[in-house]
Structure I
Amino acid sequence: MLAGYTMGMTHQATITLDPLCLIGEARDHLYGANLEHIGQAIYGGVWAEMLRDRKFAGNDRMYAGMSEGLHNAHEGAGVVVPWQVYNPCPGTIRYVHDNSVFYTGRQSQRISIRRVDGEWRGIAQGSLYLQAARDYQLRLVLRGEGQAMQVRLGDESWTIDHLPGDWTTFEHSFTAAGEDPQGQLSIAIQTGTAWVGCASLMPADNLAGFRSDVVVALRDWSPRQLRWPGGNFVSAYHWQAGIGDRDKRPSYLDPAWWQWEPNDVGTDEFIALCRLIDAEPVLTANLGDGDADEAAAWVEYCNGGVDTHFGGLRAANGHPSAHDVRLWFVGNEQFGNWQVGHCDAQTYARRYLDFARAMRAVDPNLTLIGVGAPGDLYGGWNEEVLKIAGAEMDQLSLHYYSLRTEKWQQPPPPEQIYLPKMAAAHEVTQMLDETLAVIDRHQPQLPLAFDEWNTYVGAKPPDYIEDYNLADALYTGWLMNACLQRADRIHYSAIYHLVNVMGCYLSAPLYRWEAINFSRGGGWVAVDYGDAPAAPATIKMPSTLALELLTRYRGSHSIGCQVECGSFASPAAGNMPAFDVVPLVSAAATADPGGDCIYISIVNCAVDQAMRIQLAGLDFAEAARMFLVAGESPLSTNSFAAPQTVTIEERRVRLDELALPPHSFAMLVLRLQ
């Protein structure tokens with residue numbers, strides 16, 4: 001039995017609907033997600049690039065063991081991690097991370113043959129999952145001294161006969177002969193010195209640079225909007241470094257998450273992804289170490305005509321049509337001492353005004369969202385910000401994560417936090433009302449953008465993988481119901497996060513990480529996929545299934561929906577206090593005014609009791625369609641080994657016998673008589 005649950009009699013709930021009570025518009029912006037540069041979300045996640053640190057920006061391994069010593073030099077000294085030596089021989093080859101001769105950024109990989117012995121020697125990168133009969137595209141930017149170079153991918157080889165003295169781009173296609181979970185790319189010479197400026201390896205079936213399997217999976221949900229590039233990442237992100245020739249874009253060590261950022265996915269790539277999955281692009285401006293001029297220039301790059309400076313630059317980069325980005329967040333969590341550019345509320349408000357006025361001078365038709373906080377937290381942040389800048393904000397941002405046990409050495413067992421997780425969703429509804437009350441005291445009726453939310457139990461750096469289960473789908477359904485019940489005030493909602501990092505989706509294989517020279521200009525490096533990686537694939541976590549149903553089956557407006565049901569008590573857990581009374585059922589309804597179809601989303605939190613549902617207020621046809629997200633246990637989940645454990649099940653149901661299984665989320669599609 002799950003902690004805190006007491007068996008009781010059969011549960012019943014009454015849901016009363018009032019289609020004449022139009023709460024607010026069920027906007028597309030309520031059904032969104034975040035995509036941030038963190039962990040394996042972009043690189044190794046949505047992006048198809050297979051090589052890690054492909055621009056050789058990081059650190060090398062200087063010594064074997066814990067510290068330096070005369071007799072423990074590392075054989076890979078001079079080789080940028082996660083690249084490795086290939087066919088090494090002491091005294092025969094020398095490796096240098098070259099900071100004088102480089103193609104991009106401030107570093108390249110130099111390989112020098114010191115004693116010619118007829119052997120091919122150089123560098124390699126392993127842990128490349130090669131799939132049988134799949135085509136791969138390799139691109140190398142090289143310079144040398146006129147010698148030949150041998151390149152091998154798996155069992156296939158390619159010889160470049162002559163390396164010129166200037167940087168030159170070489171391209172080649174490979175077809176994997178067989179399945180190789182530990183495939184290797186090697187780059188080798190026999191004589192002289194060669195430099196590798198950057199390298200790229202992608203499956204040939206990538207879609208505008210994105211993984212085809214990820215794109216196909218994302219299209220099942222097709223979030224209506226996608227917020228990028230952060231998140232904390234944005235507060236040190238400079239957009240101009242992420243446009244133009246991808247191979248020339250400089251890498252840098254991101255101070256938010258301490259990972260090397262190659263800038264391969266920039267503005268134009270993000271827009272391309274949004275077009276691929278039919279999501280509206282939403283951008284966050286850097287108010288951390290950025291300035292108003294930089295933000296205004298970004299608006300012009302996205303929205304300006306080709307006759308403007310930055311609009312012309314966009315056209316020169318292959319995009320003559322404007323990206324037409326309408327929704328912009330101005331900063332991210334500037335109240336937090338973890339944030340680059342952390343500042344007090346008054347300073348943020350004044351900077352917001354500088355940014356907003358500069359951005360609107362370029363395009364007056366923007367929707368701008370300022371940084372807010374939950375309730376009255378952080379020294380009355382919302383009050384101070386709204387007094388100064390509220391009149392020039394279109395919405396106020398809000399982030400909230402539930403449970404927050406991620407800093408515990410060991411997260412609590414899932415069976416101990418099912419009820420607290422359900423109570424957490426109830427707490428979020430209270431937090432939303434408290435925050436709206438604070439807003440109304442200082443900027444009445446300003447809408448709320450609930451743009452980051454999720455449970456946060458065990459996700460840790462650097463990958464922030466969270467083991468989401470069916471309980472999280474119920475939490476997701478409850479939060480979305482709360483937003484719909486407040487659709488007059490909440491105009492935007494986005495779960496955190498889309499892929500891998502606290503992800504709605506998981507994409508394999510997953511990296512094994514290592515901290516390289518962390519205290520001296522280094523960071524987290526994805527070194528390999530471990531000993532037994534899963535084959536490339538993308539799976540949906542249970543929360544995604546609830547979001548699919550909520551997004552797909554809805555009317556244009558949220559309507560009156562009242563629930564009468566029993567309750568449960570929840571013990572304290574994480575940052576959650578104990579709750580004596582938490583409703584067993586959450587529900588919301590949408591409809592098109594004047595239409596004959598009603599959509600009701602229902603969460604049954606009961607651990608092992610079905611929930612009999614009685615509908616009141618309207619006369620419906622006898623039967624309805626019901627889409628269920630359910631499982632044998634509230635802890636059921638999907639994995640690469642069992643990706644279909646939790647699925648969407650469609651049923652035809654009679655309303656006089658309507659019941660929801662225990663621990664389930666349901667979408668009812670009803671017709672009026």
Structure II
Amino acid sequence: MIIEAILESFIYRNETNGYSVAALSNGLKAVGILSNIKVGEKLKLTGELETHPKFGQQFKVESYSIVLPTTTDGIIKYLGSGLIKGVGPATAEKIVEAFQEETLEILDNDSSRLLEVEGIGKKKLELIKKSWDEQKAVKDVMIYLQSFDISPAYAMKIFQVYGRNSIRKVQENPYQLTYDIWGIGFRTADKIGKSVGFTDEHPYRLKSGILYSLNNAANDGHVFLPLKELVQRCLELIEVDLSDSLLFFREMEDDGLIKIIGDNIYLTYYYHAERSIENKINVLLSTSCKLSQAQLDSIKLRTDFYSEEQLEAIRNSLLHKILILTGGPGTGKTTALKGIIDSHKQLGKKIMLAAPTGRAAKRMSEVIGMEAKTIHRLLEYNPKDNFFMVNENEPLNADLLVVDEVSMIDTILMHNLLAALDNETTLILVGDVDQLPSVGCGNILHDLIESGKIPTAMLTKIFRQAEESQIVVNAHRINKGELPVFSNGALSDFYFIHEADTAKIPELIIDLCTKRLPEKYGFDPVKDIQVLTPMYKGETGVDNLNSVQQSILNNSDICLSRGDKLLKLGDKVIQLRNNYDKDIYNGDIGIITKIDNENQKLEVEFGNKLVPYQFSELDDIALSYAITVHKSQGSEYPCVVMPITTAHYVMLQRNLLYTAVTRAKNMMILIGSKQALTMAIGNKKSRKRYTSLFASY
């Protein structure tokens with residue numbers, strides 16, 4: 001059945017996949033994928049009428065096309081709808097007045113005649129022409145990709161990268177999408193590949209499957225994969241056995257895509273990044289400190305103020321070009337670090353501080369009393385060119401560089417940091433090796449300490465003031481494999497609430513966050529309390545806890561809805577990806593301060609900084625009343641509430657629980673079962689990462 005009607009309004013629209021419910025001028029509701037169309041456009045729809053038990057008669061859309069208007073009134077409405085940049089209702093009326101029913105043909109074939117219209121000069125003509133051509137090209141691309149279940153949002157991303165060549169590029173090598181378009185994986189590319197005639201063993205397909213498997217492994221923290229494991233992963237993904245394909249792997253190595261070392265397969269840049277880290281550290285280890293005995297003697301230290309471990313750390317920072325400072329909470333890392341910085345200041349050294357994330361840098365600034373920068377800011381990262389302006393050719397101008405939260409730094413970032421370090425600069429690496437490793441590939445701090453090559457100050461003494469905190473004491477107990485001690489008195493800062501029924505835990509969390517903790521301790525439910533959980537799914541996962549908390553904590557009517565994502569004015573949100581243009585980083589948490597549905601914009605306040613977002617960037621943020629423990633790395637919160645249940649058994653690991661507990665500044669509350677707590681503490685086997693930093697081959 002074919003019908004023609006004008007799109008009057010959208011009743012529902014999912015921006016991600018294009019699924020819509022739309023009101024038509026003939027009184028019907030159209031239901032289906034309706035991408036890149038606007039209210040007021042005339043549509044030719046193919047489909048069938050059906051009767052929904054709840055919503056009544058509707059037209060189920062199988063395909064559609066846009067019918068260009070033929071009357072002058074229709075053309076004015078069409079052009080003035082915001083479809084074309086530089087053309088509003090008034091300009092549209094002038095254009096149509098000049099060219100009447102021939103207007104659209106003029107736009108297609110002789111757009112330079114628009115200069116005949118009053119108010120349109122050469123600059124505006126170029127804007128109109130470019131926008132009109134893009135609209136046509138985008139529609140063609142979206143219609144083509146729609147048959148492969150590629151959402152309008154991703155079709156637009158493809159168009160932004162490939163432009164008018166999008167369809168040709170996709171047909172020539174759909175597997176290239178997995179490298180060029182963030183968010184498109186092998187299976188999506190493979191669906192297109194099979195549709196346009198690529199065989200299972202086509203080299204493009206095999207190469208893409210191998211690289212995709214290695215990239216997925218990197219996302220799991222691995223720098224390389226043993227050949228057998230890579231072959232198995234590829235078999236599951238592409239259903240081709242590569243056991244006897246060493247020649248194909250060698251060809252990929254010759255092309256510079258991978259590196260084969262023994263039975264291990266690396267993505268080339270990860271292999272070279274590890275070797276670069278080793279080389280620079282070896283240079284630092286072999287470079288002598290040029291301090292005279294007189295200079296060392298001139299440094300004034302209050303020996304009664306520091307422990308022997310701290311004094312040793314300070315001395316070693318003066319005697320070596322590289323030092324690792326590590327220890328758990330309450331062991332005086334900050335005090336030792338202040339002593340190191342003070343000693344180098346007395347020698348007139350130029351000092352710089354850095355951390356991997358914005359929030360970690362902010363914390364470092366607060367506790368040290370000096371400005372700390374993110375590593376990307378320190379190295380003057382240029383996102384447009386994906387390039388660090390500070391590098392081996394233009395190194396850092398510093399005598400001492402102190403880097404905090406090193407456990408969070410992945411292989412690539414450490415490679416870039418060390419490449420930018422002058423050989424005469426002293427490097428202090430600070431972190432807690434028992435916390436979760438980086439989200440990216442590698443296990444840098446662990447591997448450097450395990451190598452035994454680098455001078456390491458391991459602080460173990462818990463200071464008296466810290467001993468008064470149950471959070472500190474229990475963090476160390478957990479790290480040693482012991483159950484925490486609970487004192488449910490009024491002065492405690494660490495509580496365990498037993499609840500074996502997982503279904504009841506969300507309600508308990510809401511009660512704590514909205515009533516008990518604010519009323520008894522004065523915590524702000526949004527700004528002070530952070531719910532941490534091991535996983536996204538399930539009743540006590542991130543998704544459900546965010547939905548429940550949002551419904552209770554935020555009753556604002558000002559909101560936006562995109563598919564299953566609902567955001568309200570005043571919501572607490574987290575940045576999901578590094579955005580160097582906006583100087584906002586993965587894990588940064590802020591509050592939505594403005595929602596402008598008309599102009600499709602919102603604003604988020606991160607600390608003292610207002611950051612604008614287009615609605616097209618909504619994939620970059622999510623609710624953060626609850627976040628995963630991994631996302632909390634490098635942060636500290638006045639109060640942490642964490643569900644711990646056997647439903648999370650896959651993620652119940654000692655270092656995950658330890659990391660969560662060490663995020664709490666003033667209060668830590670665990671809710672769940674003793675069985676789950678015991679499981680987590682007893683599980684020291686965090687998932688092995690394949691790394692080879694300072695490994696012997």
Structure III
Amino acid sequence: MPSIEEIIQQEVNPFDSTTLYSSNFWREQQNEETNVNSIHQDAIATVEKLLAQVAKDNRPRSLILTGDVGSGKSYLLGRLKKQLNPKAFFAYIDPWPDSDYIWRHILRQTVDSLLHIPEGQEESQLLLWLGSLSALRNNSLVKNIFGERRTFIRNLRATYPTDIYNAKEFFNALYHLNNPELHPIACEWLRGDDLDEEDLQLLGVKSSNNSEDAAKNILNNFGFISRDSQPIVLCFDQLDNIPRLDDNHLDLQPLFNVNSTLHSQYFNSFLIIISLITDTWRQHQPRIQSADKVRVNAGLFNLKPITLYQAESLWKARLYPLHAQAQPKQADPLFPLSRKLLEEKFPRGKTLPRIALAVARQEYQKYKDSLIGIGVYPENINNQNGSTSLPKSKEKDPIAEFQLIWQQEYKKIQSRISKLNLIAAPELIRMLQEALSALEVKEIKPKLLSGKSSVNSFSYQHPQQNSRVGIVWTEDASMKTFYSVMKACEKVVNTKDCQKLYLIRNASLGKPSLAGNQIHRQIFSNPEHSHLRVNLTSVHKLATYHSLVNSALGNELVINDKAISLKELETLTREAEIFNDCKLLQDLGIVSEKEPTNDNGKEDRETKEFILNIAKTQGYLARKTLVEKTLHNYADLEQAKISEIIDQLCQEKQLKVYNPEKVSDQQFIVYLPKP
């Protein structure tokens with residue numbers, strides 16, 4: 001077995017920012033081996049106590065969770081979900097795109113979260129919730145009523161004779177959750193999608209829940225019925241990217257209005273957790289109405305710094321997989337770090353988890369670089385400058401680290417968003433606005449249209465021409481809604497509020513005889529205006545960038561051991577040319593169109609970039625490790641193809657094989673910085 005020094009040379013830095021990055025707690029599985037249970041255990045105990053109270057009396061509780069940047073708020077929420085999921089259903093609520101859309105956003109996010117399958121379960125939270133209702137617990141009864149809609153609805157209405165909004169239609173939708181063919185449509189209705197007449201008829205309902213009031217009442221239905229099962233935990237996180245007021249303060253008041261409604265209108269069985277950076281809460285709490293602050297009946301819990309013992313445990317957990325492979329065993333499980341290092345860096349005996357991990361990354365990398373003289377890096381391994389030194393931590397390429405984080409997040413988004421209607425149009429509009437801002441498009445103004453469709457539109461100044469461009473993005477299936485949007489577009493065109501109007505829509509335009517379709521033809525047959533259809537790849541790019549914006553504004557996006565700002569993220573995005581191949585932005589004339597490449601060529605280029613970025617951020621590592629990391633990210637690639645790409649990078653003098661005389665699995669790959 002290799003020594004610990006040899007393993008350190010071979011492996012990726014276990015404290016690397018790209019391995020620590022998490023876009024949000026909801027969509028990622030936490031690694032049990034790296035958890036330190038003593039960290040923030042008091043917060044977990046507090047939430048567990050509140051949850052027990054809600055389960056007992058079915059009355060809502062609200063808690064504000066605060067902590068300094070890097071204190072581990074989002075990670076704590078992930079631990080809460082994992083630990084308490086057997087006792088409650090969890091919903092993750094990310095930033096809403098518009099304050100006039102907040103109830104619809106909360107409902108949509110709640111239903112989407114309930115579709116998540118908890119660890120150790122085979123069914124989604126939503127089906128587990130449905131199966132846990134007292135009216136459906138009798139297995140023989142369930143077997144019968146799931147086969148007959150009227151019996152199912154009659155049984156639920158008898159169990160819940162009052163306080164259910166739109167009871168017949170709500171129970172109709174619940175019934176169809178058990179029908180594989182109608183399950184997707186039932187979920188769309190529950191989360192407030194604006195369905196077409198055909199889908200409404202299939203569900204046996206008259207209308208969609210596409211208003212703020214309807215969304216509020218459907219959410220109340222979930223809470224009311226949950227009295228017979230388990231509480232629902234609503235976790236509001238990454239709130240630094242919610243809409244802002246004219247003075248640039250966050251518009252937090254609508255959230256506290258929602259919280260007050262949950263209490264004053266007796267919404268049952270909800271535990272509301274509002275996660276905020278301490279400074280954000282300190283700056284904004286004077287602006288929240290006093291009556292609404294009182295409604296936060298569980299008060300405020302502020303996360304404390306961790307002790308050196310806890311920081312030491314964090315380090316040990318990250319280093320353990322390396323030490324487990326080593327022979328002989330190191331006496332100190334912190335090696336190549338030490339307790340003395342902790343005491344020197346944090347003389348007051350306390351720190352924050354992120355700072356402790358950043359120090360570990362730097363010191364680990366210093367030690368790894370110092371191993372040049374142990375035999376892995378003889379003096380004849382020169383870079384193109386003739387220097388034998390490796391890039392040190394301070395010389396790390398921020399673009400390489402950023403691209404690795406981007407690729408990592410993009411893969412997650414690809415697997416999560418399989419169709420366009422999984423994202424609401426107001427959110428798509430917000431994502432597109434953020435991308436245009438990153439590309440330095442000026443004078444982006446929301447709500448080009450008037451009325452209900454306003455959240456689906458915005459305008460901006462064309463970067464090359466002195467003209468105003470309007471964007472309308474709507475995917476609602478309802479032809480009534482589409483007609484309303486087209487009427488609003490017609491008004492904008494007639495009043496010349498913009499010189500060019502783009503409609504982005506993949507959904508049907510309806511029959512030619514319908515009024516909405518006719519107005520569409522009148523507007524978009526004119527070459528001054530355009531109807532664009534978007535591919536899913538463009539949406540994946542917009543959603544990935546939006547996720548990074550959320551992280552950056554929450555001071556959670558760390559590059560080179562520093563939490564970067566939104567401005568820095570925008571700069572990195574431009575320098576890395578992230579959006580250059582985004583088809584939607586090409587169609588809008590924001591970025592230039594590139595020569596089309598075949599899929600194989602694109603994948604080779606992405607793989608090559610990934611391999612080079614790994615090498616840049618690590619300085620050097622075992623060829624075997626580099627291949628394994630690439631296979632993990634590109635599972636469809638053959639190992640031989642990855643080795644071929646590594647050899648190409650060596651021929652281009654971007655990488656170098658230290659010991660070419662060794663078999664492939666024993667070789668080391670060195671990154672060669674440019675002169």
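We did not get these values from a lab; they are worked out from the coordinates using the rules stated. Treat the numbers as computed from the prediction; the structure is a model and nothing was measured. Cβ atoms are built from the backbone, for glycine too; each structure is taken alone.
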Comparison of I, II, III by distance in nm of label points 7 Å out along Cα→Cβ at positions 65 and 481 - largest value held by: II
Structure responsible for 91, 62, 57, with Cα extents along the principal axes in Å calculated and labels I, II, III on offer: II
Of the structures I, II, III, the one that -11000 was derived from, the read-out being helix-only ellipticity at 222 nm (-39500 (n - 2.57) for each DSSP H run of 4 or more, over all residues; to 500): II
Parent structure of the calculated result 2.9, given that distance in nm of label points 7 Å out along Cα→Cβ at positions 233 and 257 is the read-out and I, II, III the choices: III
